[in-house]
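Scrolling down, you'll hit the structures one after another.
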Structure I
Amino acid sequence: MEYLAIISGLILLIKGGDLVLDSAVLFSLRLNVPKIVVGMTVVSFATSAPELIVSVNAALNGHPDLAVGNIVGSNIANLALVLGIVVFITPIKIEKVFYKYDWPVMIFVTLLFYFLLKSDYALSFGESVLFIIVLIVYLISLIFFQKGRVNDQEDFNVDESMKFLKILSLLIFGSFFLWLGSEVLIKGAISLASNLGISERIIGVTIIAFGTSIPELSTSIVAIINKEQNISLGNLIGSNIFDMLGVIGITGILSPIIISDRGLIDGDLIWMISLAFLILPLVFFPNKMKFGRAEGVILLLFYVFFINKLI
């Protein structure tokens, strides 16, 4: 029964995320927001909606380990599993801006995330607000200083002529599916953890994290099919940054986060940091400024070792 609840919850989250993404993009375009801004902000936010809803719901229901574990596991899945699959399917070229801007920002946010949680195994209201402030600064820098990197003609695969009421219905149904999916998923995960005698943290960084990373996987695969490989890499980096700043920031503001399973900080987070640092040398070796199958295999093996360590 727990497995059925988890699968049902994941399906609802995925469908809800798709509806929220479409409605958010359509609302933005109806308001004449430039596509470049939509691509840099709305799309990244919407693909992180499952992580946000699950983490907030888990924290409000007294399961902070599940909330943080979801983010840590999702970030590892994005860079190891999703990126590994993407580059195994097709190589992608890496632009210089990646190691001059994207990677340093990701490392800064990752280390900030780690040290604030490591200091007292908790995240206060003030620290959560700090995350939101850093996120705002990051978004401003993207919009005003990095906008030349993005194709303003990006196709979001939506019907821009759709009526306002239909767009609103997409948002309402999508939000409902996200809420219902998170409720069913969390209850199923907690019940499964209890029956198997394992911690909520492990469920959070494995099953739930994998499920909430599916939107990033589907978005990235669609991007490479459309020969937009750089967009797929940018989506993963942006999603990880938003998860650590926006998702945990909002979660911490709504409910105090106190970590009870220290293995989440002293173990899982170390794996997440190691993966973030591993990405840079892979840009130069074995294929310089290119992610190909060799790098994909390395990333996938990293994910396998990480999951095996938990099991």
Structure II
Amino acid sequence: MPFFQPSYIRLYETGELSKRIDTLNRMLEDCRLCPRDCRVNRIQGEKGVCRVGALPTVSSFHSHFGEEKPLVGHYGSGTIFLTYCNLKCLFCQNYDISHLGEGKEVSVEELGAMMVSLMRQGCHNINFVTSTHQTAQIVSALPYAIENGLEIPLVYNCGGYESVETIRLLDGIFDIYMPDFKYGNNAAAKELSAAPDYVETAKVAIKEMHRQVGDLKMDKKRGIAERGLLVRHLVLPDGLAGTREVIRFIAKEISKNTYVNIMDQYRPCYNAFERPPMDRRITGEEFEEAVRIAREEGLVRLDGFVQPEPKY
């Protein structure tokens, strides 16, 4: 028996999941799943900014040990890397998947079978990497997976550029939200990710995610995340990520108990070499400054650092 029953099982049993699937698939006919609002008919094979049609498109799936500790545990996070993206980050470290389209179309049944396979390997959760533009396909695959025994949490792993309309439809489906909050100013978001309205869009979406699932909660015996919000922020050279603004928003408008991973692994990839200072790694001082900012703003759960026990 599972230690924790994911909320999507109840939605399946009541028939609500089927209604959400119908709504999300209708949105594909005039696609507004994400803030790009392309209005193409993906059901008929038309493609917008994300370049994905009606079917799920998957690069790979496997047990992954490079995610945050609360997701990885002893047996790994069951990661499904979805092809393409609704952001156009010129520095993307997975550009072969997000920009070049490495992967293949699969059926929703095959996607459901991937989830079940990962669970049977012992993975603690199913982690959909770059889920935004394939939300309808993921949810459509759930009934098949549930009927074949799926009973572990689902992780919505995204770039933070989300439609709040879509996120509201996911209430009770995803137990764990893991958005990036990439930028604290729209000038950088426009230049580096072609998303001129990123800041306000991410703020509204992350607020809704937190409303649904709250602060990250874990099975303390196993140290495994069961439900809640986990935010990632990648430090960029010369402060281009606007770390102070990002952290201040999280601390003041979400929760000081938000589990935040301030990431130091930036390295120039894809087209970053053509845009100084993105053509260099960050320095140790730049990362230390970001961590100092987080502590100054009052965050108490920073990934990789010893923190006080959160007060729920």
* Asked: Here helix-only ellipticity at 222 nm (-39500 (n - 2.57) for each DSSP H run of 4 or more, over all residues; to 500) was calculated and came to -9500; which of the structures I, II was it taken from?
  -> II
* To do: Please state which of the structures I, II yields 3.2 when distance in nm of label points 7 Å out along Cα→Cβ at positions 84 and 100 is computed from it.
  => I
* Structures I, II, by relative contact order in percent (Cα under 8 Å, 6 or more apart): label with the highest value -> I
* When mean count of other Cβ atoms within 10 Å over residues 108-115 is computed for each of I, II, the largest belongs to -> II
* Of the structures I, II, the one that 0.35 was derived from, the read-out being FRET efficiency 1/(1 + (r/R0)^6) of positions 252 and 284 (r between Cβ atoms, R0 = 25 Å, to 0.05) -> II
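All of the numbers you see were taken from the coordinates with simple rules; none came from a lab. This one's a predicted model, so the numbers in the text were calculated from it and none came from an experiment. Cβ atoms are built from the backbone, for glycine too; each structure is taken alone.
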